[in-house]
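These are the structures, in structure tokens.
Each value in this text was obtained by applying a stated rule to the coordinates, not by laboratory testing. As the structure is a computational prediction, the values presented were derived from the model and not from experiment. Cβ atoms are built from the backbone, for glycine too; each structure is taken alone.
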Structure I
Amino acid sequence: MYDRQTESWWQQYTGTGIIGTHAGRSLTVLASRLESWQQFSLRHPGGSTMIPAEPFQRPYGINPYQGYDTSSFPFLYDGEVPEGIRPLDYVVVTGGKAWSLKLMQEKRIIRDQGTTIEWQPGQRSALDTRMLADGRDIGMVTVTRDGADIPYEVTFAFVFHAFTPDGEIIKQ
């Protein structure tokens, strides 16, 4: 992630400044959801989203990385990959643990040490087809503790393994 105002470059997964004014600093992680527009509208009738002043300047809804999440190996990556799971399989990460999205699709709800992870259908992959609206349904996830959203990440197995090499990926 790049911040033009401070010329800071942030590591996307960790939120740590790599270069620029904020090198060495860490962003505060906030609980947020990545969900379908339909689900957002149900939870927040009348809610709004950030739309650029000139929405047609960028090709929103178009994926330049068509087929990325169904590739056999991550593009431009030469690190170790986790065992027993495809590098580009999605995982749900909270704390030092990850659960495969395939497991979530089977179980739908997992409870672990006071944390509840829930999966439901209705969200398309942003990396499957050229047009996001045509992508396959990978579903959406919420992670809560005592009914309140907590920070989590839906990422690839290889990303979790690269940043948390001793972390556990639960596959079944």
Structure II
Amino acid sequence: MFSIALGLSAANIILLAMAFTVGLSALDVESGAMTVYSTHIAIGIACGLMCALTHVAIFTYFMATSKWLHAAVDKGGMQYNDFVAPSLSRKIRVLAAGLVAIGGTLAAMIGGAGCDPTVNILWPAGIHLALAISAIIINIIVALIELRLVSDQGKLIDKALIILNTLPTSQPSTT
């Protein structure tokens, strides 16, 4: 799962950086740069979708593995505090981190809509710029947090598997 989380996080951050870069070149829409501006809007919408996909997919991994670890503890007679409690703690942390990243990206999108020069401008473009920079920084920090938590969860699963694999297996009855 680490590779999948890394790939999703990298794609998310690259897409955010693309939207930011294209957005900087679309600053002067009055001079005929509407094609660039339209591209910026399309990439910005894709950023919101990719951000949600990334963080929801990572959270889903923690939902599934926490449930699996709970079943493994029941089957293997392992300690709840050694396996399930850390897993649930990570699940809560990854949810909080993901929501912050999604919220930051959504704020940047709303900030962009509020300074759209093709409709009523509600606030200066500098607000959108600041929110976009913040969204990129937040998503980088959250990606690092999530990747660390995914790695730790994987180690915990491996530890549980080692214990489960040493349990005696019941032989089917031959009668």
Structure III
Amino acid sequence: MFGLSKRERGAKALNSALRYLLIGRRDDREALLAAKAGEIDGITREISGETDAYAAAVTLVKDFVIDKLEHLSVDERVDLLEGIVQKRLTAQPEIMVLIAHVAYCIAILEDDAKSPVPKGATEKFLTTIAAWFTDEDRLQARVLRYLYQSTENHHAYLQEIKRQNEERLGYRPKGNAAQ
């Protein structure tokens, strides 16, 4: 990082943080960068380290998700609410998969001893998303429970993909014998 200006170092750190939070979700990362280009330029000047970069990235992603929720049609919003009520964890709308993915990535960062995100960042992220759905505490708790279940389901999905890839590449025997 020698020879880079403070703004360039901030941009590099922020880009790394966004790549981590949206790993495997290239289209979402590109859409976020396009939608938040003006904000990102201002934010990169203020970033002084990895922690600031991850905090800024979480805020940018949270705002991006809220914007995506705001732009859903009435039918799509109804579908989201029906999915929450029915506790539908499979075949979720893409926005719910994105929320679960980001929450899982933040949770992984929180587990690290030298965490670049503050403790409780996952809860804060999911609480903000749950607040978008309703203002009533009881219903918000229900939405929050669903979001946590969705995140756990996403974790299980990623573990299954990892297992399949390891079997395919020959790192693990096929079938249940590997477990």
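Numbers below:
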| item | result |
| --- | --- |
| Structure (I, II, III) behind the derived value 26 of relative contact order in percent (Cα under 8 Å, 6 or more apart) | II |
| Which of I, II, III leads on distance in nm of label points 7 Å out along Cα→Cβ at positions 82 and 106, largest value | II |
| Entry that produces 23, 14, 9 once semi-axes √(5λ) of the Cα gyration tensor in Å, for residues 66-113 alone is calculated, selected from I, II, III | I |
| Origin of the derived value -25000 (helix-only ellipticity at 222 nm (-39500 (n - 2.57) for each DSSP H run of 4 or more, over all residues; to 500); candidates I, II, III) | III |
